[in-house]
Structure P
Amino acid sequence: MRRAAAIVALGFAVAPLGCRDRRAPAAHAPAASGNRHNVLLVTIDTLRADHLGAYGYQRRTSPRIDALARAGTVFESAYTAWPKTRGSMVIMLTGRNPSRNGYSKTHPVLLDLNPTLASVLKEAGYATAAIVDNPNVAAQNGYAKGFDRYRETWEEKSLATEADRMRAITDGGIAFLRGADSDRPFFLWLHYVNPHAPYTPPPPFDTRFLDAAASAGPRLGLVPGFHGGIPKRWAVRGQDHLGYYVAQYDGEVAAVDEEVGRLVDALQGSAAGKDTVVILTSDHGESLGEHDYYFDHGEDLFEPSLAVPLLAVVPGGKAGVRSRVFASTLDVVPTILDAVKVSYPPDLGGVSLLGAVMGKTAPGRERLFAQNDRNLVATWDHRLKIVGTPEEGGMRFALYDRSSDPAERHDVSKARPDEQPAPRQVLQLFLRQSEKEWEQTRRLIGNAPGGDRLSPEACAQLKALGYVDAKCNP
């Protein structure tokens, strides 16, 4: 009865008109393998790590996320491998690089050839459910693979605003936790779209950070795109200071932080509380004017779009751990599967971070890699970052000293030519290895569809989020 009540409250059994509840075919659940720990994955779209108190931010944007951080491990050097939602979520849910998972401009979807975190856990006997808000992760694009229930909140007519959907995600998650079957472990994924632009936090968060800093900073003109000033689509009449828009971004962070708090309270008050692996992270960050790039992400491979929070609380793990090892969104799958003792699928590109979560010290990897929709590629260690940009006849390389220039403003490739060859060679080796993997992956893809056209509701929301090239049904 408790399980049935949870399903109803999630909106799966009595969904409002227009809700697209994606249900997997009924099947007999296998006996759960592993240690039977539950899994709660919370992803917060467009969340910069450096706008959370746990990462040193001065504004009180995140008291509940900060409390969660104190209960477990904070990865201080965590990065997305792809700074756009679709590619990032394919990577996060499969644990594979694009050269293995097949994500590309031709196939900007989660292809069925991939085992996913949900499908692996389902096969291991887990109940799987998701509640999401961003049509980029629509079920028709493959992201629902492995989920028994997949709730797409943007399809629900009764949830007219982003704030409505945010609260519905939390309410649904709480209902699921309260009604979870104690005889079967679960995997629950909740994806909040906040604080994605436009920054329109609900009261009281819309005025919470309108302090002196909100009236400071450069005054900006309006521009049609995302470079050089305030994008016209996000402009608020009478507000031309950068500080105002940063304050509203922070307001959206604070709003979703409150929802995370409600969710954590429900988890701690449930029978599942002591036996649940909790991971909180983001798909990518956001540029708030750095490199003259405003209120968007993904066009470059600089720190604001790449750095994300990554928090982990694991049964038996230590509290108050702060790890400096390089962590990636590629690591979510192996870390969770390691924590629940379920076997890995093949061809993972990440590593388990469980050792750090359990308080063990290890050097970790020496560097990370990232790519984007514009075919830029980068690699970095704690000191240097090299970024390759395609151009006619080859690739142009820029080198940044992250230790002396953390904002990555100055390309030092010409001033320090002796330092470029080593990281450039590493990047070129990565590209060559990726191309070898792509040769095999292309054969597996064959004539797979490149993605269905979205519903009118999904298209409208994507355009409201700034995705003007979204595919729409006629």
Structure Q
Amino acid sequence: MNDLTNQGHVLVVEDDTFNGPFTTQLLRASGFKADLAESAEQALQLLENTDTSTPDLILLDVNLPGMDGLEMASKLKAHPEFQYIPIIIFTVHNTLEFKIRGLNSGGDDYLTKPFEPDELLARVNAMMRIRRLYQNIRYERSENRRLTQTLDGFGKLGNLLGRSPRMRAICDLILDISSSDSNVLIHGESGTGKEVVAKAIHQQSIRKDGPFIVVNCAAYAETLLQSELFGHEKGAFTGAIRAKKGRFEQANGGVLFLDEIGEISLSTQVVLLRVIQEKRFERVGGEATISTDARIIAATNKDLKKGMAQGTFREDLYWRLNVINIDIPPLRERKEDIPQLVNNFVDGFNQRLGKNVRKFSQEAMDLIFQYHWPGNVRQLENAVERSIVLCKEDIIRPDDLPEELRHSDFSYTGTSSPRTNLETLEREHIKSILEQCRWNKYRAAQLMGISRSTLYSKMKKHELIEPA
């Protein structure tokens, strides 16, 4: 026998009144932590229990009351948290056909009953070595990911953009493409922070030491836009008293951010497409060909696919720009980001305005949460700035808020109630995530960035029960 040290945690799922207790005692005597469940249903309850540790190995009998072992194995292999736990199937059937069926159902090994104790321990030890190898690989990948995120400023991105599930996904995507040089198309309503996301992509990219040049395509007439993008030679048109470099030249080695890309004309789209494809262009009124090495990040609040269908936006240009797509949700769909955004704005305006505002009162925050924010993050930033300017204390109260927040008749949740507090918001958010994950608590906790035990506590607090 081995030394009596904890060599791993084994869950035995066996309803046989002799074999179950015997196997459990054998494992414990050999240094393993071992638990016994007499049915698949009881075993699943143990696995879902946040107060018990997840087993490293499962010994699973096929013939069980209720759900049989093969069905349980299939369920476990489809579970995001338990799918990597090795399973050794107990069976009295010694036919090749049945063994193949067991392996196809999710078993990793099988043991025919009755078995020799030494054979059981040998197979358990072999599976434990595989389990430890997988855990080491998983830990190393997780650690590498954590270090990468730390080095690349994931925390900074989260503070800047928000920590809701959808914004966390955008932060992850920004980090994932940090070593890429592909073009990016950002879509979102006005005020959602498209330029902020573009700057974040630039700061995390291999071009971060290069320039970040912004062009608002909606701010120029067609002829002026081409001059702005590609530059012009002296005398190219009335008023061109000297040669001028365009934004593509200025952005060489860095990023050119084309905001409101959906507003450019078809003729300018043709020229832009050639520059993106060939990395070359001529200034307006010039003949010399100029090379450029600028990464393109474009943004729009328009539906470009609809524009393609209507013939107002070129399909080939769309696919050149839309190598990587980022869709920023409006603020009304991610209100859990509001506290972090408000804190950032308060810190920034305190420093800029020489104020010392500590926080918003609970009543003021309730008004902020209930508002529908048609202007998105930009409107929120303006509201915070106004409140800080007018605040005469170190706490912002309802009277310091803009009038539209204090006298809004809009419901921000789509329900009939015009007033909702933070508790209700939290409950609705958790319920929404659970429904999105089909009540998979492990996945829901992952999306919300909390532990399963915290999720269970919040579900109990808000009386959230999985529907039958």
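Descriptive notes on the structure:
- The greatest value of relative contact order in percent (Cα under 8 Å, 6 or more apart) among structures P, Q is that of P.
- A value of 3.4 for distance in nm of label points 7 Å out along Cα→Cβ at positions 210 and 322, calculated from one of P, Q, originates in structure P.
- Structure with the greatest value (metric distance in nm of label points 7 Å out along Cα→Cβ at positions 250 and 434, set P, Q): Q
- When Kirkwood radius over Cα pairs in Å, for residues 98-297 alone is calculated for each of structures P, Q, structure Q comes out greatest.
- helix-only ellipticity at 222 nm (-39500 (n - 2.57) for each DSSP H run of 4 or more, over all residues; to 500) derived as -14500 - corresponding label from P, Q: Q
- Structure with the greatest value (metric percent of Cα pairs over 42 Å apart, set P, Q): Q
- Read-out FRET efficiency 1/(1 + (r/R0)^6) of positions 202 and 274 (r between Cβ atoms, R0 = 35 Å, to 0.05), computed value 0.60, structure in P, Q: P
- Structures P, Q, by FRET efficiency 1/(1 + (r/R0)^6) of positions 266 and 354 (r between Cβ atoms, R0 = 35 Å, to 0.05): label with the highest value: P
- Distance in nm of label points 7 Å out along Cα→Cβ at positions 82 and 442 - highest-scoring structure of P, Q: P
- Winner on FRET efficiency 1/(1 + (r/R0)^6) of positions 42 and 378 (r between Cβ atoms, R0 = 35 Å, to 0.05) once structures P, Q are ranked, highest first: P
Coordinate-derived values only; no laboratory data. Everything numeric in this text was worked out from a predicted model, so none of it was measured. Cβ atoms are built from the backbone, for glycine too; each structure is taken alone.
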